[in-house]
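Chemist: Once you scroll down, you'll see the structures, which are given as structure tokens.
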Structure P
């Protein structure tokens, strides 16, 4: 699905206002939770950045162990 920057801005505004309903053009969408809204916002941003040709962000997790490691 192709998202627009305006849709991202509307969803961000709804999240900031603490409401679960967003009006997109001629329809109103009511989300079940803030978690669902944030998940969609991430998806929208990812798809827009990919469409713009931006490389995907990678997550690096480093684990460190202190001590000798003997149990």
Structure Q
């Protein structure tokens, strides 16, 4: 019998994959969203978390961007 799951395929570079995995691990078990890590640059996640992942990545990029002093 075949088991099918609806999800979202994420493709990104290795550092961003590690960031998403770390974010997923920081959540309580009932809220974790990664269904399967396919390789170093691809993962399959629950479809309803797309906006939450985008938001966390945006926050991460804002925290790690350089602004030239005036």
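Chemist: State the single structure among P, Q that was used to calculate helix-only ellipticity at 222 nm (-39500 (n - 2.57) for each DSSP H run of 4 or more, over all residues; to 500), giving -14500.
Modeler: Comparing all candidates, it corresponds to P.
Chemist: When you work out relative contact order in percent (Cα under 8 Å, 6 or more apart) for each of the structures P, Q, which one comes out largest?
Modeler: Structure Q gives the largest value of relative contact order in percent (Cα under 8 Å, 6 or more apart) among P, Q.
Chemist: Moving on. From which structure (P, Q) was Cα extents along the principal axes in Å calculated, if the value obtained is 64, 23, 17?
Modeler: Q
Throughout, read-outs are computed from the coordinates displayed, never taken from laboratory work. Remember, predicted model here, so these are calculated numbers, not experimental data.
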